Each structure stands twice: as structure tokens, then as C-alpha cells.
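Rule-based calculations on the coordinates, nothing more; no lab input. For clarity, every value in this text was computed on a predicted model and none was experimentally measured. Cβ atoms are built from the backbone, for glycine too; each structure is taken alone.
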Structure P
Amino acid sequence: MELERLDFSIEKLGEAHFPSPMKGTRFVEDGDRVVFHSHPEKIKAYLEKGQDPPALELAGPRELLFFDPSRVRCGIVTCGGLCPGLNDVIRAIVLCFHYHYGISPIYGFRYGYEGLNPKFGHRVVELTPEAVDRIHQLGGTMLGSSRGPQPVATMVDTLEELGINILITIGGDGTLRGAHAIVEEIKKRGKKIAVVGVPKTIDNDISYIERSFGFETAVAEARRVTQSAHTEAVSARGGIGLVKLMGRESGFIAAYTVLADNDVNFCLVPEVPFTLERFLQVLEARMVKRGHAVIVVAEGAGQDLLGQPLERDASGNPKLGDIGTFLRDKIRAHFRERGLRIDLKYIDPSYTIRSGPPNAQDAALCLLLGHHAVHAAMSGRTDMVVGYWKGHFTHVPISLAVSKRKRIDPGGHLWESVLAVTGQPRDMR
């Protein structure tokens, strides 16, 4: 068995000397780890070769801090698309800094990394417990957001001018890459500024992290939509419900929505290619036999069918063609040509889901991710993102988190479960 080489070591700004003001809490030791692999045979393979199995550093408050709380200035930035729970994370960070470490105010940068570029003229927001008192009851982000990079040197200039010691970045793959670039510039200047990420991706596609906030809320809300699509489909002669969900390169929302609402008959995701001809053939057979169908398609599925040149948005993500309207029109045209009556309802709830507040599970996850980001930064850790693995909160190097996209394995248990629920063919090429 070839051993996977994974370096989960976390960069530190230096030795920690300042005692934490968090009295009476259970501190985490620096040597505490969570083993990455869960299968005994994989762990055994490392041990037999005299190697320690890969393990992630456990998150949590440390007894000794790198930063003196009385001399710390902190900043928060939210980047990329909206996601349920952004305000919850902001609030958790502010309250943790204030009540656990006695730090206030915290500075919020407006509209993503634009807020670190003076040319945009965005006002820096002072975040106090009073300022964030009710924001967790609202969707969106009180700081605003934007996509795309800014000049790294300019952003670090801003941090230095404001005397920022800690920057917490809340965002996905592009945000984390930007955070890593900021770290590299800070190191060139020989400065001691901690940069810690909180993983925000509604698609749940960051590697080495099991759960990112907003994902569970997205699945719960998407399930409501597919249930409505099913009601519409079974209530009409030749009824078809077609639902487009989020999922640029990873179809986790679509897959888990199907498992949560097992009335869905087709699940189309970016990881599993299909041809239009085969899909329409199978759909027609389903309609002839059962008289209705519900289809879930992730936004990144079937992009090869659209014949569009690959372009990228400001965050570096591929600009997608609209697979939802494409399928809607092709399905209608196919059945019309075949002389078969259908009544197709098309639903795209993406922005409705993105802009809402989180459910209870995600709200709790947001709180704990925010707290652990603060604890990591105060201990002098940098160039890392807070993760969640095997029931534990962990520290993940940004370089590993962005090294590859987490995607559905077409030969894995998740996709097998989707096929079992939908009854769709394994291969629709």
C-alpha cells in the first residue's frame, strides 16, 4: 500500500509566553492530534513502516499566547458569495475576542478584500458586542462581500498602517488563496501578523474539512424545494419537476438533498458525466412508466453540453453556463418532438438559499468555528484554516486546504447511495 504523504504541520509566529486570561477553561495541549485516517489497515500501514500516521492539530484555547491581549488589534473580512451563517461567524469572533481575551474594538473590513485597498474608500467598521448584538438573526454579512483579489502589497500596507496583529478571513477557496498570499507578503516584510481562515463554502468542497458552515442549511432548504417540485410533478399529467441547485465543481448539495428527499428520480452532478441523448432516453422511459419525474441538477453539471468557452470570474471560478434552463428547454423540445405531453416546472432557488440565516446546527458550527479561529490566532498560529474532522475541530494548513477540490467519488459510498435512492442508471453517457 502506497502511503499518502500529508504534512499537517501548522506555522507559528514564535514561542507563546503570555498567560491566557481564560481562567477555569479546559486548555488544549499543543501535542493533541486527530488521526486523519479512520480505517485501521491504513493506520497500520504507517506504523509497520515506522511512520506516524497523518494527524491534524486539535483546535482550542491554549494556556500560553503569542500575543499580549492588551496590545492586540484584530481585523475581520468576509469574501465571496453569500452563505448562511456569515453574520454568526462575525459575531462569534467579536464576542470571543471581547469576552475571552478582553480585546475591543475589532475592525471589520467592508466588501471583502476591497476593504483592504484604500482606493475603494470603504470605511473600516468598529465591531463591538453592541454592534453585533442581533446580526446572527439575519442572513448575509453586515460587512458586505466581494469577489476577486486585490494587490497583496497594498492589503498588507493597510494592515500595518492600522496596526493589525490578527486578520481573520471568512471565505472559500479563493479567499484562502488570498490569505496565503497575504501571509507570504507579511513574511517578506518580517512582520508578526497572524492570518487565520474560517471555511465558508456552501458547496462543502474544501479539502481535509468535513463540514463547512452553510452546507447543512442549504441541504435543508433545498429539500423543501424538491418536495415542492415533487408535489407539482405528481399533481399534473406528465408532470416533471426540475430543480437547479448550487455546486460549481462538487455536487454535495445535490447529492445530500436527494438522500434527504428520496422522491427525486435523477441527480446530475459535475463529477458524473452524462450525454443529453442518453439522459432524455432514460427520462422518457421513466415518464412512460410512471407519468412523473423529479430531477435535481447541480449548477456545474453537464457544462460540456453547453459548448461555451471556459471563462473565469473575479474569484478565479469557472463561469458556468445555465445548465438548468438548458435542460428545461431540451426536455420540452424532446417531448414535443415525440408527441408526448409533459407539464414541466423549473425552480432555481440558489440565491434564496444563499441569503437566508443558518439553521440550528449550522449556527452552532459557526459559533465554534469563530471561537477556534480566535484561539488559533491568539496562540500565534498563521497561514491556516479552522477545520472539522471526525467530530473534532482542527487546524489545517491553507496550502493543503486549497491543494485540490473536495469532490464526490463516483465509485464511493455517497454516490452509491444516491443511485440506490433515485434508481437512475449508473452510466448515462
Structure Q
Amino acid sequence: MFGALAVGESRVRGLLEGEDVLRTAAAMRQLGAAVDRREDGSWHVHGVGIGGLCEPADVIDMGNAGTGARLLMGLVASHPITCFVTGDASLRRRPMARVTLPLTEMGARFVAREGGRLPLAVIGATEPLPISYTLPVASAQVKSAVLLAGLNTPGETTVIEPEATRDHTELMLRHFGAELRIEPHGARGRTITLIGEPELTGRDVDVPADPSSAAFPAVAALIVPGSTIRLTNVGVNPLRTGLYETLREMGTDIKFESQRVQAGEPVADLVITAGRLRGIEVPAERAPRMIDEYPILAVCAAFAAGRTLMRGLAELRVKESDRLGAMARGLTAAGIKVEAGEDWLAVEGMNGKAPKGGATVVTNLDHRIAMAFMVLGGATAEPITIDDAEPIDTSFPGFAELMNGLGARLGV
């Protein structure tokens, strides 16, 4: 998206060619940018500059890409164009009002289904207005959508977050040449101010491996006795490493080696060794730094000694599926004792013993639920079946091949 708004060419190496990313690339082409993949695996984006997006001739289908859809709305909201956005059955169930509310304050208009759901029309502002917006809940998606809209808005656009969320957008904005001011807000929050109408310049970007994707083989190693793996070139942005902090508190041996910085992002090689796990209480304030990793953490907790209590999980109710409910049902079916509330989950660990397994889990088109239970099935007494593996390609193409290469036995 930043390459599409930049002047000149951006070259991207290490791009995750998952369905979400491919849908986003296709959307940028529909908005006027030239996006192509070269034989060496690098991607090249020729941008149209701030304010240069053109009106798409057809509906933009974002598939299962919830982040992509919300950021796209911010991107279009400050351009005087109309854009129609849809997605798959899972994405069409997800609420979008948390994004459309601040973008409406900036002058955009939206026509959506009940509850602000897709399909919807984005009618961009002809004269966008800068705003100061305080996030009602910690959400990097909402923050990023407002900042993207602020790029083509005169003046200063400000987002106030009571709890600091992942800052990939801020780092990338600076990398492409935007001017930002970031100041502390309260005990744990930040105020981010963007100077509108900059000239972004095409840049080279080396994308580190996604810490959320790395979590699946990492936990697989932790729950299979005798395992050790090295995961190379993983992003270890402090606002994304809540899971690894939690796993260390549970007694695991995780090392960050060869730490370095790429395009403003901290990167390291992770070395993970299986060991004895203990149950802990995970504080609610850590949730913004690991919100996508709770499903796989719940799997890990099943093998710990004692009870693991996870708080602050309300956001999991409105992800690709109700992830909190899906984990509680699936773990129970696999013979693991679980309690769940509206925003918390407690897992009674089996102290290293293999759970019974033998369950068939309904994934509700959720890639992280599917992968979490495939990892669990690698360590249960009886196999675990998921109803649909296709959504895994949303974020982790090649997941089955990678896991089987590590010694798992995943098959259709």
C-alpha cells in the first residue's frame, strides 16, 4: 500500500505470498499502481503518488483479509473516488464500524450492510479533514486506517492510543519518507501525529518472517519432548513479542540470536528447545502485543503443569471467527479442561501428558484456529481432524509442508 502511494519504484523481498497479501496486491492494481512479481521472487511496485489513486472499475474482493480490508478503507477514504469492497463469507461477518466511524469524521461516507458489514461502498472525501482520534479499544488496524487516510489530508492527523499497539505502520511511514511525531500518552499509551500530504518515495523493503506465523512451529517444538528448532529472520518488534515473553514466563528456553534491524524493524533468529512448562496468569495489558497468538498459546497451555489464565481477550470474539469460543470448544473435545468467559480463557494443563485428542474441529474458515489444532494434533494420543484446511493459505502457504518437514504428519 505504501509503495502504491509512493513516487517511483519500491522493491520488496521476502514477501509472504499468502492469500491476504495477494488480494492486497490485486487491490493496489485496481487503484492504479503497477505491481508485479519477478522471477527471483522479488515484488516491484510503481506508485502513483499521494492523491493519485484512481477509481476502480470493479468491486474489490479482499477474500479473508480483514487487515487488508480495513486498511484499504483508510487508503481510499481521503481520495475523491468511490470504491466497492467485499470479501469471503468469514470477512462479510466481521464488523467494520470501528474503522468507518473515524473515517466518517474525516469526510468519507460509507454504505454498508447492517452492523457496518461488507459488502460496502466507500465514498471518499473530496475535501478530507484532519482529526484527532482516541481509540476506544486497542487496535493497530483502526490506528493504521486513520493514518493512511491522513496521508492525503492537509494538516495534522492524530491518533491517541491508551495502550500501545503494533507500530509497523509508523515504522514503514518513516521508511517511505513521511513525517511523524510520537509521544507518550499516559502510563502505556502513545500519541501519533502525522503531517499530511507528504511526498513518499519508493523504497526497498526486506520483510522479516512473521512472528505470528513463527509461533506455530515454535509451540510445536515446545510440546513435543526432545525437540529443538531454529527459526531464522523472525521479526521481534517489541510490540509483537508478547507470546515469546509469555512462553519464557512459562519456563521455556527461547533465545533471540543474531539480533539486527531491517527497514526499521528488529529481527532475530529464534532458537526454541522443548522443556517443562508451568501454568501462569497472562495479564490483560499484554493482549495488544499478542492478540493473534492466543489460540496457539492455549494449545501450549494444555501441556503445562497447572492452570493458565488468559485475560483481556474480548477482541478474539470478533476476529475471523469467535476464536475464544472456538478454542474452548475444540480443546474440550480433545479432552482438555477449559473454562471461558466473555473476555478470558483458562486452560488446565496436563503436566506434559498427551491429551486424548480424537476430535474433529470446526474452524469456521479461520486460519489460526486451523493451524492451532493441527499443532495440537501433533502431540495428542489420537489424531485431530479439522473440517477445512483451505483458509490456512490466507496467512501461511506451505504450512503443512513445513510442519511435515519438521516431523509432523499432516495429511488430507
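For P(r) over Cα pairs in 10 Å bins from 0, in percent, the calculated result is 5, 22, 32, 25, 13, 3, 0, so let me know which of P, Q that is.
Q
Where is distance in nm of label points 7 Å out along Cα→Cβ at positions 62 and 238 largest, in which of P, Q? Write out the running numbers ahead of the final one.
Details: P: 6.7; Q: 3.0.
When distance in nm of label points 7 Å out along Cα→Cβ at positions 62 and 238 is calculated for P, Q, structure P comes out on top.
From which structure (P, Q) was Cα extents along the principal axes in Å, for residues 214-349 alone calculated, if the value obtained is 40, 33, 22?
Going through each structure in turn, the value belongs to Q.
Work out the source of 12 here, i.e. which of P, Q gives that when relative contact order in percent (Cα under 8 Å, 6 or more apart) is computed.
Q
Just checking, which of P, Q has the largest value of distance in nm of label points 7 Å out along Cα→Cβ at positions 158 and 222?
Q
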